[in-house]
Structure I
Amino acid sequence: MKNINKYLLLLTLALSACGVSKDIKTPQAALPENFRNAATTDTTSIADIPWKDFFTDAELQKLIDSAIIKNYDMQLAVKNIEASQLLVKQVKWNYVPAVGLNVTASTSRPSDNSLNGLSLSNAGISTKHIEDYSANLSLSWEADIWGKIHNQNRATLAAYLQTAEARKAIQTNIVASVAQGYYNLLMLDAQLQTAQSNVRLNDSTLNIIKLQYNAGQVTLLAVQQAQAQQQAAAALIPQFEQNIALQENALRILTGELPAAIERTKKLNDIRFAENLPSGLPSALVGRRPDVKSSELALAVANANVGINQAEMYPALRITAQGGVNSFKASNWFNVPASLFGVVSGSLITPLLDHKVLKTNYEVAKVNREKTVIEFRQTVLNAVGEVSDALVKIDKLKEQQDIAAARVNTLQQATSNANQLFKNGLANYLEVITAQGNVLQSELELASIKTEHLKAVAELYRSLGGGWR
């Protein structure tokens, strides 16, 4: 028996040095030298800046802090990490033999015509019952010849790292979403203020037209048109107030809190970012963006699964041992050393009839690995596209903002001139109403463009992989 076990151990050591599968390395995704519309070719990136240093508004920082801690998606991600940590700790025990304690006591009454009954009679034993008492430790161990347990460990570790990357990805999305929602709230504040200011301006114009009507200088049509203009501006106020409340509720829920108002002192025009935001090199995305890193880890899981399924098709070497005390009488159960016994055995088990099923599972695992490679390349491509989109938005929205600001300035001057000319009788009421309507729309549009520009900056930060530091 000792020689057999010795040969089995040598065979285990020899076969364990043989690999049964080859891993596919992380593929080289197609990456440009620089992002399209990149303002600079600097190798540094805004994604390397911690989010508290990038979003410096104190009120916005409070919202983001709350979201990172209380947001339910983040809490679920943390729980997924905890579960994966437990699995990583557990899978390390796969190398350790399984040990069990068995304590049994049995009695049986064999038939007089059975082999056991006849044996008792021939042995001159008068009792009709056979008793057996046993207490033993059993040990079972499967040698990791083909690296199956090693691949199980790799797959579990990679899955754990994926959960960590998933938490980072959720945080980057939350940081950007809270920032964009906050900027949208500031935009609504600005638009509400614009509408209220325009209503006051229309009230002043309407009062003048009413005085002219009473003096017989204009018709009732002038009064009605001025009233309609004032009512159109007034109708915007409850609309903006409603949107403000909805945006506040959405932000509160995103931060894991009940719907409520949000305190803020900053104005939309107070938010500033640098003119040229460095995006870094596309090659850095692979190591910086959590979703790309998670896709890369998925390939490690797929590689391990191929190895596990291939190992299932090969013989398994199992060594078992059992030892303890055994007796046919309870009084002699723990009579040592007479009741001691021990058994050691080794076996090679290879699949036969289910080999086709195992072969199919292996081929499916290889196909899934190829799919993972495709998914990795697609993730990288989408990441580059998101960065490029954000860069072009920032560039073109800045141009639109400059044009819109110039238009607002022109229309504000035109409105002021129209009011002066109207008061002096050198312009009619239609020119005043038209100027006021134009300046209202242009100011609302400018606030919207400014907000879209700020949102594009937040999106660039997220798409580059910033926000999880």
Structure II
Amino acid sequence: MNGNVPRIMFAAANSGAGKTTVTCAVLQAFVNHGLKLASFKCGPDYIDPMFHSQVIGAKSRNLDLFFYSENTANYLLAKNAAECDLSILEGVMGFYDGVGGTTTQASSYHLAKATATPVVLVLNVQGMSLSAAAQVKGFLSLRDDNNIKAVVLNRCNSMTYPMLKQVIEEETGISVAGYLPNLKDCSLESRHLGLVTASEIQNLKQKLQELAAQAEQTINLGFLLELAQTAQKPTFTPPKLPVPLQNTPPLRVAVARDNAFCFYYEDSLDLLRELGAELVEFSPIADTALPSKIDGLFLGGGYPEIYAEQLTSNKAMLQSVYTSLQKGLPCIAECGGFMYLHQSIEGADGLVYPMVGIIDAKSFNTHKLCRFGYANLTAQCDSMLHKAGEVTPAHEFHYWDSTDNGNGVLAQKPTGNRSWQCVHANSNLYAGYPHMHFYSQPNLAYRFLKQCDNYRKVRDLDDL
């Protein structure tokens, strides 16, 4: 973890400019060259890292400066990029867009500055000529310490590229490192929460190879690699983590992982492992029961409303989850996982589907984003994860809501202009719409596992 970390960030002027397309094209091209890569997503998004992971064959990670400190971001960058030839970071939203809409906090710019990462600005130049240079110049001038070192043009054609390259370089002094044309057959479809997940796209591998082949022809990969090698060595102090629980065998935590439940921060899962957990994946869609001899349950976010019919049809799994939670199995359920525990979910088709029923409430479609964005959660009571009064950063992004969101925490926007009660929290359950990252407060992971340990001891006595 003390070595150099060659790296670049692809950022953009706005969402939809093509950051993910360019990132995946370049990742795949470098993989085809035999390089070992690490990839990262700036911010809380779960879906873009799934595409990165499909390319590099390893879990992509999130780096989020609202969830944790600059020091922790550099630590996680160095930890996950160790022994890799190259790391590629993908920005979030517009380059300078941060918390509250008027700050740069937790923006791509903030992460690039905090990690000293060279930035390649992805610019959608469809319908532009000289204005493309004006846009680049504006991004260069807003902050002197922007780290923008190059530009890649997206939705550009071979006829206009030489002209755009010349005018941008002459007007701004920044190198243009190539372009991607508008490749309709390689588009990555979207739905209400962003891109359709990687596992749902037909012929994804073929599309990624077509993108890589195009990048080979029209993006200067050698230049990007040289730029990445100019990145400074990350500087950090390893964060202080709780002492791992010494359990033999390790605590078994079931983690829901299928098309309906797939939103997890991989570093959070790694922290559970480091603190003494064995993670056992299962599918609420396909499996008929929870894994055997588990000590805890983690139901992540996802799209249960899309797969409501399959979930409700799996009566055996619904009963297994209900019975286990009734017996006190410790459980964290975030967003989609929280919805799964309801009496029912209104499916994407408008029909109502029975679910686990441990939470006496209904989940319904609001047809608009609910409480979107970052929030700080203040615990209103002692629970499995929190002591009353503790504050935890979180994020919400959902179109569905609940007839009972709980009152275990008070959520407040970072700007302070809105607050609401949410989360069902007690000694064994933490269920609500907010997503958390364990590296924001490693004690959250420790307390969860400690309760898993307590549950195991009681279960083992019952088995005697």
**OP:** Out of I, II, choose the structure whose coordinates give relative contact order in percent (Cα under 8 Å, 6 or more apart) equal to 14 when calculated.
**Re:** II
Original post:
So semi-axes √(5λ) of the Cα gyration tensor in Å, for residues 218-433 alone, computed for just one structure, reads 30, 23, 22; which one of I, II is that?
Top reply: II
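Looking at distance in nm of label points 7 Å out along Cα→Cβ at positions 66 and 90, point out which structure of I, II has the largest value.
Details: I: 3.8; II: 1.9.
Across I, II, distance in nm of label points 7 Å out along Cα→Cβ at positions 66 and 90 peaks for I.
A value of 140, 52, 38 was computed for Cα extents along the principal axes in Å; which of I, II is the source structure?
On the way: I: 140, 52, 38; II: 76, 49, 46.
Of the options listed, only I reproduces it.
Thinking of I, II, which structure, once distance in nm of label points 7 Å out along Cα→Cβ at positions 234 and 346 is computed, gives back 4.3? Spell out each step's value before the answer.
Details: I: 9.7; II: 4.3.
It was calculated from structure II.
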**OP:** Kindly point out which one of I, II the value 70 was derived from, the read-out being percent of Cα pairs over 21 Å apart, for residues 138-321 alone.
**Re:** II
**OP:** State the single structure among I, II that was used to calculate helix-only ellipticity at 222 nm (-39500 (n - 2.57) for each DSSP H run of 4 or more, over all residues; to 500), giving -9500.
**Re:** II
**OP:** For structures I, II, calculate mean count of other Cβ atoms within 10 Å over residues 298-305 and state which one comes out highest.
**Re:** II
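9.9 is what came out when mean projected area of the Cα convex hull in nm², for residues 162-241 alone was calculated for one structure; which of I, II is it? Intermediate results must be reported in sequence, preceding the final value.
Working: I: 6.2; II: 9.9.
Derived from II, not from the others.
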Original post:
For structures I, II, which has the highest computed value of distance in nm of label points 7 Å out along Cα→Cβ at positions 362 and 402?
Top reply: I
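Any read-out appearing in this document is the output of simple, stated calculations on the displayed coordinates, not a laboratory observation. Remember, predicted model here, so these are calculated numbers, not experimental data. Cβ atoms are built from the backbone, for glycine too; each structure is taken alone.
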